[in-house]
Structure I
Amino acid sequence: MILQLQPGKLKGDVEAIASKSDAHRALICASFSDAPCDIKLSTTSKDIEATAEVLRVFGTDIELTANSYKVSPRRYSTLKCTADCNESGSTLRFLLPVAAALGGEVIFKGTGRLPKRPMTELCQTLSKNGISIQQHTEDFLPFTMSGKLTNTNFELPGSVSSQYVSGLMFAAAISSGGIINLTSKLESASYVEITRNVLEKFGIITEKSEKYYKLDKNQKLISPHVYSVEGDWSCSAFWLCAKFMGSNINVSNLNMNSPQGDKAVIQILKSFESNKDCSVDCSDIPDLVPPLAIAACARKSITHFVNAARLRLKESDRIESVAEMIKKLGGNVETTKDSITVIGHGSLIGGEVSSQNDHRIVMASAIASTITKKNVVINGAEAVQKSYPSFFTDFNNLGGNINVISLR
């Protein structure tokens with residue numbers, strides 16, 4: 001889909017969509033708890049539905065209604081199925097360890113860039129604990145997992161993906177306890193805090209240190225019966241950055257006490273107000289970089305986004321795709337292997353951008369139209385379906401002027 005957005009500020013109220021980070025985790029915990037759970041959420045997305053569908057294949061009864069997922073827990077039996085994770089890294093990295101804990105044979109597959117995203121370290125630690133993984137092609141996906149965990153004492157680096165740790169925590173919860181030992185510093189630690197928070201709401205207490213996460217034995221997942229999914233700070237960041245750039249937007253349904261690390265957008269945007277050169281450490285907030293990079297273009301100073309190497313492992317190589325987006329829109333940007341430097345001039349010119357099939361590049365390009373002099377054209381705008389299907393509806397309701405050039 002190709003969209004043309006005319007320059008102009010946005011104005012109005014918008015409600016934060018449901019946090020997909022929170023929803024993924026709640027669906028998994030509810031699937032293996034002691035009683036049904038009604039997971040309340042205002043919106044869903046391709047990624048959330050990918051997790052729900054794999055859990056259905058695993059045997060959980062999940063019904064999507066207008067404002068909730070009604071989950072009836074899975075009864076344990078050996079798996080023999082195919083799990084299509086679509087493009088969702090969370091689905092794959094969370095539910096592979098879950099499948100290993102349940103035991104059986106599962107063919108995992110996915111689309112987009114997912115088959116090329118890192119999985120080696122997670123598979124290695126599972127292999128050391130009784131699991132066989134056989135790749136079908138040169139790409140990592142599809143592969144067949146077979147066997148059942150013989151041990152829940154895991155060891156892996158924390159520097160590749162916090163999703164590995166969360167997935168192993170779910171496996172430990174299903175297996176009545178375990179420990180995840182870290183051989184290096186954990187990146188994006190706030191996402192593991194979301195996992196710990198959801199597990200606690202389902203009755204599982206976890207212990208942490210700099211070197212491990214531990215789930216004591218003899219705990220079980222207990223349904224809260226009703227679970228309300230928080231608003232999503234990661235997607236709301238686009239509206240908050242648009243507000244920083246001069247739009248009059250009020251975002252509701254955000255929890256200031258949320259474990260979501262991306263609530264840091266508030267403090268980062270406050271630091272941007274000084275218009276002095278500054279540095280943003282991206283190690284714990286990689287998903288904030290696309291909207292913050294556009295906000296940095298609205299500053300008349302230099303913004304360094306550092307410790308950003310893991311952006312190259314996202315739905316696109318986000319160091320390159322963010323830089324290309326800014327250049328195509330007439331901005332000034334430089335990159336290294338693990339950083340992005342934006343030389344802000346207060347505005348952008350406009351132009352044509354490729355989404356690189358990355359939902360966050362689409363949304364960042366859209367809010368860029370609030371500081372451009374000419375139109376912004378987005379190729380591949382349908383990528384927003386991954387996390388925020390109603391993004392352009394909300395954009396339009398806020399006064400954005402959108403023309404559909406092509407639906408193909």
Structure II
Amino acid sequence: MISDEGPPRGNRVRRLLRENPRRTIAALVVALAILLGIGYFIRSAYLYEDTDDAQIDGYVKPLSARITGHVLEVKVIEGQSVHAGDILVVIDPKDYEVSVAQSRANLADAQANAASSRFNVPITAATARSNLDSSSAAVINAEAGVRAAQQDFQAAQANVAQAEANVAKSAADLIRYQRLVAKEDISRQQYDQAVAAAKADQATLVANVATAESKKQALVQAQGKLTQARADLQSAKTAPQQVSNVRAKADSATAQVLARKAELDQAELNLSYTILRSPVNGIVGKRSAEAGQNVSVGQQLISVVPLDDVFVTANFKETQLAHMHPGQPVTIKIDAYGRKWNGHVTNTGGGTGSIFSVLPPENATGNYVKVVQRVPVRIDFDRTPGQNFNSQGLLKPGLSVEPVVRVR
């Protein structure tokens with residue numbers, strides 16, 4: 001039967017081609033297109049993973065006041081492009097300029113005191129050494145003076161004793177001479193000489209007693225000088241403590257200089273905080289500062305959206321992650337522009353989106369319905385060396401994108 005039906009069927013196909021060539025070609029083209037489409041779909045499903053649950057993300061930088069003050073001027077508006085270092089907000093600097101001037105004056109005073117204290121250290125050390133040497137010499141001299149005064153006092157006492165002996169002898173002789181002159185055994189002249197000798201000896205005794213008393217007073221004075229010299233020596237021996245005290249004062253003055261320097265640095269920092277600058281190239285987001293407004297520390301004034309630090313967060317189904325890993329190439333289509341950018345997979349999130357939600361799911365109780373979870377995947381844009389990335393500001397956080405990752 002096959003051999004009988006084969007030729008007639010072939011004839012019918014040839015006859016159909018001769019009668020309707022255009023329709024036949026169109027049918028063949030359609031069939032080929034369907035086959036190609038099926039092949040492309042199968043190839044794409046095997047080589048690529050994509051999602052439309054993705055958007056551009058970025059780290060919005062909220063800028064807040066670091067000092068309290070009065071806003072003088074706000075130099076930008078929302079949506080304005082800014083560069084790193086551009087002035088955004090100006091706070092009245094007058095109070096902080098006064099603080100800087102006062103801190104500089106305090107620092108200059110502390111530096112002068114420290115310099116004076118440092119100069120006093122060697123002067124005090126030299127003076128203390130000199131006082132110690134002088135006090136030691138004074139003690140030696142005072143001790144010598146006491147010894148000399150003691151010798152003089154002892155000599156004066158000896159003279160007094162000798163004078164008393166002479167007085168006693170002359171008195172005894174005078175008594176004998178009185179008896180002899182009464183008997184006229186001696187002449188009146190000899191008696192007068194004896195009287196004169198007794199008076200002379202008495203006068204010598206009085207003089208020697210006065211001299212001894214003077215020498216005694218001199219000895220007391222010498223002993224007082226020795227006591228004072230020894231006290232001065234004890235005071236001079238505290239020279240190391242005195243030098244240490246002056247050196248400690250100098251160190252304290254130096255520390256005071258450092259404290260005043262820190263106060264000046266803080267005052268200058270506060271003055272610099274009166275100008276709020278953009279930390280990055282970007283676009284001004286929300287602006288909450290207005291001229292004339294009084295602001296406090298930590299109060300948010302303005303936010304800047306960086307344009308060179310944007311990336312894509314794509315939420316892929318967990319069933320799409322089997323062959324996805326960092327470094328794989330990505331084609332990113334931006335819905336807003338219809339253009340495509342190249343990128344690469346950087347990492348996958350630490351958990352599904354539901355885990356990090358405010359109310360994470362609790363599946364331990366109740367009926368459970370399995371739902372395919374989505375995991376955030378970070379995709380970074382490829383950047384050309386030597387060129388400013390996103391210089392036109394087209395890539396903005398929040399824009400919807402469709403990334404296609406080649407996983408094989």
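When FRET efficiency 1/(1 + (r/R0)^6) of positions 271 and 375 (r between Cβ atoms, R0 = 41 Å, to 0.05) is compared over structures I, II, which one is greatest? Numbers along the way, then the final one.
Details: I: 0.85; II: 0.25.
By FRET efficiency 1/(1 + (r/R0)^6) of positions 271 and 375 (r between Cβ atoms, R0 = 41 Å, to 0.05), the leading structure of I, II is I.
In terms of relative contact order in percent (Cα under 8 Å, 6 or more apart), which of structures I, II is highest?
II
Hey, P(r) over Cα pairs in 20 Å bins from 0, in percent derived from one of I, II reads 14, 19, 17, 13, 11, 9, 7, 5, 2, 1, 1, 0; which structure?
Of the options listed, only II reproduces it.
Match the computed value 0.8 of distance in nm of label points 7 Å out along Cα→Cβ at positions 127 and 143 to one of the structures I, II, and report its label.
Label of the originating structure: I.
Which of the displayed structures (I, II) returns the greatest value of distance in nm of label points 7 Å out along Cα→Cβ at positions 119 and 335 on calculation? Mind showing how you got there, number by number?
On the way: I: 2.5; II: 7.9.
Largest value of distance in nm of label points 7 Å out along Cα→Cβ at positions 119 and 335: II.
Where does the value -9500 come from, among I, II, when helix-only ellipticity at 222 nm (-39500 (n - 2.57) for each DSSP H run of 4 or more, over all residues; to 500) is the thing being computed?
Working: I: -9500; II: -20000.
Only one of I, II returns -9500 for helix-only ellipticity at 222 nm (-39500 (n - 2.57) for each DSSP H run of 4 or more, over all residues; to 500), namely I.
Rule-based calculations on the coordinates, nothing more; no lab input. Worth saying up front: this structure is predicted, and the values here are computed from it rather than measured. Cβ atoms are built from the backbone, for glycine too; each structure is taken alone.
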